[in-house]
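S.K.: Just below sit the structures, each encoded as structure tokens.
Any read-out appearing in this document is the output of simple, stated calculations on the displayed coordinates, not a laboratory observation. Keep in mind it's a predicted model, so treat the numbers as computed, not measured. Cβ atoms are built from the backbone, for glycine too; each structure is taken alone.
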Structure P
Amino acid sequence: MAQYRRKQGTVEFPKGVMLFRQSFRFEAPGGTLFLDDETGSLEKLALQGPVAVVGQTENGETVEGQWGDSQAQRQIDGTWAFVAQSSSESGWARLRVLLPGGEVRELQAWRFEGVAAQEGLQKLEGLGLACALRSRPREQPSRLSAERLVVAFAEGQAQEVRAYGTVLLEEAAGQARGDTLVAKLPNGPGELTADRQVEFSSRELHGVCQRIAFDEQGNFTASGGVQGTVKQQGQAQELRFAASQAKGAVASSNRVTLLGDARIWQNAQVLRADEMLLDEEAATLQARGKVLSKSAGEGQVAGTIEASQLTYMRAKGEAFFSGGVRVLDQRGTIESQTLQAFLTEKGEILRGEFREHVVIREKASGRRIFGDVAVYDGSSETLLITGQPAIAEEPSGNRVQASRITWNRKTGSMDVGGDVDTPSQTLYHPEGPAKTPARRTPLPQK
């Protein structure tokens, strides 16, 4: 039943109203139409909550919605500006879209505001507290919440989303928090920024930066003062990291690549490189470009390890360095092309095998040892150097060559061994010129 009030220019529906627009149906327990005094055209619409809407778009998308009291006002340009309050039943204004492929998109907020035209929505805002949800078959849902969400449309299709104030983005097992998000729909690209710091986290990783950008393939790049911590499996103490950038995939947030003066550290142990890949799922670390590992060990081979590349498997405590390997500590240096080592938690070498162009220099004596392979034993602090041949040289010029040389770094003693093919040889230079024995003339006999 409708009540027409000519003087007021209104049509009231006190016992319920049902409106149709294209393929959409709106239902409300009551409503009022406001008409233009001269033309009688509709200028304003007010509906009493709860309002329910259902319909289907030209693309086959099913739309459902529910909210509280609402109104729409015709604008000068012919568009309609509308406001919808939250429903008294649920406390939310809600809109749900079901795509033909099974994907579901939802938006709920304390209040909706927007603009609609003849061809469909132009803008939809969620205000107060706004939450957007996207779920796909056989995938974890993604969520976006903020104090204000603005969705821009073109030809009835959502094109861009902007989020402002306490922005929380949840994707797979990862989260990111900031102040402003701008993203193309449905899959990006986009960028999350903050006045101070953007926070990002997963099950084992937590960090901060200035901004996070993501692309259509689900990859992200955090940049601007990136730093944070990694919780390692089986270890109580966290690993800290810092870099210019951090890259990864949203779907595998426990696998991250650090770029630009990348650093990780724990206690006194520090690792630096141009690029690092932290994979907490596989418990591995890979570093490339100017790799520098520093530790604070005493007595054992520790100090600094330099190389071009490093692969570290935490479960085994095994590290493989390659490319210009150089180990420096208080006793001297060891150089080679590769080093396969088992490390302590402090970064000291328990056992290591140096290969290719091995050169060892002892700081105290200046002694140098050359070989093809050198095996280090941390318990005895000895190096077994083998080669064809292995050579030891003293600053004085003394030289020993053999098939194997065992050097005790703690005592400085050296043991030499040869075999049939490579017998040991020694070249000795006296420290001073040898004295010629004095000539003695026999005494005359009496």
Structure Q
Amino acid sequence: MAKVLITTSGSFGDLSQQLAVGKELARRGHQVALALPPSLAGRGEEEGFLVHTLPGDPAAEGSALRGITFPFGRAAPFASTRSVVAAESPWLAERARSLARLCLEYDLLVSSATQLAAASAAEMVRIPWATVFIAPAILPSELSPYTLPNACPPLLRRALSRVGWALGRWWMRRYVDPLVNEHRGALGLPTRSDWMLTGNLSPYLSILTALPSFTPMSPRWPPQVHQTGYCPYRGYRAWRPSPELRRFLEARGRLVLVTAGSMAHGEDKHSHRLYSICLGAVEILGAKALLVGPREGHVGKRSMAVPFVPFQEVMPRCAAVIHHGGVGTVQEAMLAGVPQLILPWGADHFFNAARAQEAGVAEVLLLRAYSQAALLRALGRVMDGPIAGRAGEVAGRARTEVGTSTTADLLEAFMRSQGRMHRQR
């Protein structure tokens, strides 16, 4: 057996994949620990893992997220990414040193693509290093990085895709790479490029945990990338539904889940307006809305808000999901067979929305189309149109594409190839 250190940064969507893989490795007898920034450390401890807290400032990370114009100010796929990296960059050198010291006690380092200190730590101590990541948007391919009209001709779609990837790579190299390479210089390590694309993937083994029904494998991906399928986490030991929530879910009426993701904050006027418009549209259609966000309690005649709920507990009950296009939320809805209305606002949301739309399981409303009337029409089509039937069809195939066990198999094979599997101590 082996000692495995798993590290991530970013949102809870990134952490959930690491939790699922960590639980599977622990079930197989490996000793698994997590190395997490302060903003995620508590969640890892709640799930029963040994957690090493990395240097960081949760207040600074929260401030960076509040600085993102969300979601009615302007669409910000690039600016939102840079804001998050800028919030973490002052801590990257210290995080890399801390990770490197921890790695001396472990046989394998597993990181997400969002943990920008992992590559430096692995280079410093030469530990076997693998990447397990959930976001196919960081892998340039023939797929468009943006949501395009379905009527767009194939030749034009391919041309726009090439332009989109080239623009994204140029922007990331110019405005994001310098933030990360600054800490590399402080550690005496050479600079690298494409940090928010393929530059932060392990060159030895990188595992994409995304459903093929969501994003099929591309011949343009780097050769070390393996696609295993989404790894749903089904733990959440500390979560229990309140009696009020249980009564709300069991009450009559079609249920619509509304969430803006774990990166969103609900205290600004933009997100408050989003929630208000969504809740208004749901109630006009005679349905009930469960808002998963920062507030708690009843927010309308037929709506309720909770700060957190495991999606697998509520999505099977839903007639639709309105969300931001987070890669984990999209795939949880696909597994549940729930039609989706996606309102992308930043990061990889536009790519994810395009994939869900092409799979036939979602309708997408872009920034310029936001209004209660537009959302009301779109939600009606999602709940009662062909998308609902298509979502059920795709779910049957998606449930055969869960990749937790295959991901653990690949990691074990990698450790054996590196001579890092031991007898049970």
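S.K.: Name the one structure among P, Q that Rg and Dmax of the Cα atoms in Å of 20.9, 63 was derived from.
M.R.: Working: P: 38.1, 170; Q: 20.9, 63.
The read-out comes from structure Q.
S.K.: So helix-only ellipticity at 222 nm (-39500 (n - 2.57) for each DSSP H run of 4 or more, over all residues; to 500), computed for just one structure, reads 0; which one of P, Q is that?
M.R.: Working: P: 0; Q: -13500.
Structure of origin is P.
S.K.: Can you say which of P, Q returns 54, 33, 31 when Cα extents along the principal axes in Å, for residues 46-173 alone is computed?
M.R.: Details: P: 45, 32, 26; Q: 54, 33, 31.
Answer by label: Q.
S.K.: Work out the source of 18 here, i.e. which of P, Q gives that when relative contact order in percent (Cα under 8 Å, 6 or more apart) is computed.
M.R.: Details: P: 4; Q: 18.
That value comes from structure Q.
S.K.: I have 16.6 for mean count of other Cβ atoms within 10 Å over residues 30-37, calculated from one of the structures P, Q. Which structure is it?
M.R.: Numbers: P: 16.6; Q: 23.0.
Attributed to the structure labelled P.
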